[in-house]
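*Asks:* The following blocks contain the structures, represented as structure tokens.
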Structure P
Amino acid sequence: GEEVYVQIQADSTGYARIRSVLKEKPKNDPDYVKASIGYVDEVNLKLLINYPFDRFYMEESKAQPAEDMYRKSIIDSTQIAYALVHVKNGEAVIRDVMIDGISISVLVRGSKNK
């Protein structure tokens, strides 16, 4: 559970990637998330990082259909699911969940109209 600071940068496709993992808070760089180490694999030189954002809140009547859509999307290899996360000065908040570039809120609304 050691606290660390994960510096983030965008890759060539616009997705966030880890730039570095630090024990001390970075200076003059707002693009980092305060997280904790879950597991260290010293043989393969890998870390399991526990991020502080693991929940996305939405209107209760839409939550279950949204969760069902998300679960289906991560099983279906033809769909791309990801979270839009706002990161600044160590804090991170999930702003939206996207499936194939469309907000899950829009997808749920569309499925109720069918």
Structure Q
Amino acid sequence: MVLKSIGAYAVRRSDPELPPLLADSEETLNKVIALRWIGEWTPADDDVAAPVRQAILEERWSDAVVGWMEATGEVLDIYPFGLEIHEERDYPADEFGPRVQTTPLFRGE
């Protein structure tokens, strides 16, 4: 049983120690990326930052992310599909063995 599904998530490839951003939808994730990662950027050149700022204000998320990545060398992996969250209670020890043995892996024995 799946407890919950996260709508979308993003990973900052350049900093694997940084936790991924999780959101209930791709639209929300775009806003979180703009605020948390792109918004924290301190650009050295205002001419480079201007199109990124404008893209964010116009909610052109792809343009904002691509512009920011090109300007900073950062790379984001964005997954616009659900990430399932499972709980231990859904896999009780007394049921796990019989359940796993019904999977295709065990059918060929």
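*Asks:* Consider the structures P, Q: one of them gives 1.52 for Cα Rg over 2.2 N^0.38 Å as calculated from the coordinates. Say which. If you can, show how the numbers build up before the last one.
*Replies:* Values: P: 1.24; Q: 1.52.
It traces back to Q.
*Asks:* Looking at distance in nm of label points 7 Å out along Cα→Cβ at positions 81 and 97, point out which structure of P, Q has the largest value.
*Replies:* Numbers: P: 0.6; Q: 3.5.
Max of distance in nm of label points 7 Å out along Cα→Cβ at positions 81 and 97: Q.
*Asks:* Which structure, out of P, Q, was helix-only ellipticity at 222 nm (-39500 (n - 2.57) for each DSSP H run of 4 or more, over all residues; to 500) calculated from, if the result is -7000? Before the final figure, lay out each step's value.
*Replies:* Working: P: -7000; Q: -11000.
Computing helix-only ellipticity at 222 nm (-39500 (n - 2.57) for each DSSP H run of 4 or more, over all residues; to 500) on every structure in P, Q gives -7000 only for P.
*Asks:* Here distance in nm of label points 7 Å out along Cα→Cβ at positions 49 and 65 was calculated and came to 2.3; which of the structures P, Q was it taken from? Intermediate results must be reported in sequence, preceding the final value.
*Replies:* Details: P: 3.5; Q: 2.3.
Label of the source structure: Q.
*Asks:* A further question on this structure: Here relative contact order in percent (Cα under 8 Å, 6 or more apart) was calculated and came to 21; which of the structures P, Q was it taken from? Numbers along the way, then the final one.
*Replies:* Values: P: 21; Q: 38.
Clearly, the read-out refers to P.
*Asks:* A value of 16.2, 46 was computed for Rg and Dmax of the Cα atoms in Å, for residues 25-88 alone; which of P, Q is the source structure? Before the final figure, lay out the partial values.
*Replies:* Values: P: 16.2, 46; Q: 13.5, 51.
It must be structure P, since only it matches.
Only the coordinates and a few stated rules stand behind these numbers; no lab work does. Since the structure is predicted, the reported quantities are computational estimates derived from the model, not experimental observations. Cβ atoms are built from the backbone, for glycine too; each structure is taken alone.
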